[in-house]
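Multiple structures are listed underneath, in structure tokens.
Rule-based calculations on the coordinates, nothing more; no lab input. This one's a predicted model, so the numbers in the text were calculated from it and none came from an experiment. Cβ atoms are built from the backbone, for glycine too; each structure is taken alone.
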Structure I
Amino acid sequence: MTLLGWAEKISEWANNVASLALLLMTLIVSFEVISRYFFNSPTIWAWDINVQLMVLLLMLGLSEASRKDLHVRVDVLVANLSARVKAFLDILFAPVFLFIAVMLVWSGWDYFSTSYSHLEKASTVFAPPLYPVKFFLPLGGALLILQGVLKLVRDIGILCAAGSNPDQGEAS
């Protein structure tokens with residue numbers, strides 16, 4: 001399997017974990033609603049667990065959104081451009097994207113390591129540890145860097161392929 005293949009597998013794994021987190025969040029909220037309104041017995045843990053699962057969902061979902069090119073952009077400006085011009089623009093803005101992802105890893109790691117060194121817990125009655133979920137901040141950033149590099153490689157490939165054949169890469 002190629003390096004690109006491995007990177008795709010890692011991204012798929014992250015997406016599957018994020019999907020599982022969403023399913024668990026749905027089940028937990030459903031359980032909380034039933035417990036609270038039908039049995040008058042709310043849980044002390046549903047909110048805390050859902051917040052942690054939301055962080056996991058968001059941070060692991062970033063790479064999948066990048067892989068499927070779902071991040072916000074001004075489509076009205078690029079919709080009618082050729083694949084080659086789109087690739088060129090993506091290459092042009094890749095350093096900005098990668099800088100933001102690197103800063104997410106950097107600050108996320110600092111945030112996680114500080115939390116871990118203090119064995120930080122939530123300030124709720126349930127008080128789950130916060131450092132395990134904070135690990136997903138740098139992990140999500142690292143996955144985002146991986147997808148950014150893969151996209152950059154693909155875009156360079158589009159530019160090179162389109163450069164050798166003028167008809168290739170034009171918008172359909």
Structure II
Amino acid sequence: PLDVLKERDGHVPDAPNKEPLYHDTVSALKDLLKSLLQKELTPHGLQSMFEHLGPWIRSSKEHERERAVEVGATLLEFYRDKLNVSTVVPFYNLGVLVALFSPRCSDSLASIRLRAVDCAYYLLYIQLCYEGFAHDYRDEMVERLKDLKKGLEDPDFTILFNTCYNIAM
């Protein structure tokens with residue numbers, strides 16, 4: 001975020017004071033969005049959140065994508081943790097949300113790639129909850145996503161390509 005200011009303005013005045021302010025602002029945004037999601041903790045409520053985040057997740061600007069994917073991961077984790085499914089119902093928007101985050105698994109920034117995998121991880125566990133599995137159920141295939149994250153940190157294109165291929169499988 002501060003790099004963007006430096007690129008735009010040529011310098012970063014009071015940089016030590018801006019970083020905590022930036023983090024506090026993003027934290028407040030996450031808290032606000034979680035409280036809004038809590039009011040409609042349904043697939044529709046979740047979809048509504050991502051209709052607004054979608055343009056930033058798909059942005060051509062790295063800093064916008066980074067913030068949006070970070071906020072998205074926070075919302076999905078919150079949704080998964082708070083979800084209480086009493087009857088087996090379809091999670092109708094799984095495909096739309098996976099389609100939103102899957103391109104980010106091969107993003108130019110490693111931080112975005114890592115958080116996009118977290119989003120896929122949370123989405124798959126949300127789906128399992130809607131299929132009737134308990135919150136504490138652990139699926140071997142979903143857990144493998146966490147193991148693949150190390151390959152997303154590597155700048156070597158071959159390793160990154162192979163990791164993205166393995167995620168798709």
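A value of -26500 was derived for helix-only ellipticity at 222 nm (-39500 (n - 2.57) for each DSSP H run of 4 or more, over all residues; to 500); which structure in I, II was it taken from?
I
To test your reading of the models, identify which of I, II gives 2.2 for distance in nm of label points 7 Å out along Cα→Cβ at positions 21 and 149 when calculated.
Source structure for this number: I.
Where is distance in nm of label points 7 Å out along Cα→Cβ at positions 125 and 141 largest, in which of I, II?
Once distance in nm of label points 7 Å out along Cα→Cβ at positions 125 and 141 is worked out for each structure, I has the highest.
Looking at structures I, II, which one was relative contact order in percent (Cα under 8 Å, 6 or more apart) calculated from, given that it came out as 29?
I
Assuming 11.4 is mean count of other Cβ atoms within 10 Å over residues 117-124 as calculated from a single structure, say which of I, II it is.
Answer by label: I.
Work out which structure the value 0.8 belongs to, where distance in nm of label points 7 Å out along Cα→Cβ at positions 53 and 101 was derived from one of I, II.
II
Going by mean projected area of the Cα convex hull in nm², which of structures I, II comes out largest?
Top value of mean projected area of the Cα convex hull in nm², among I, II, belongs to structure I.
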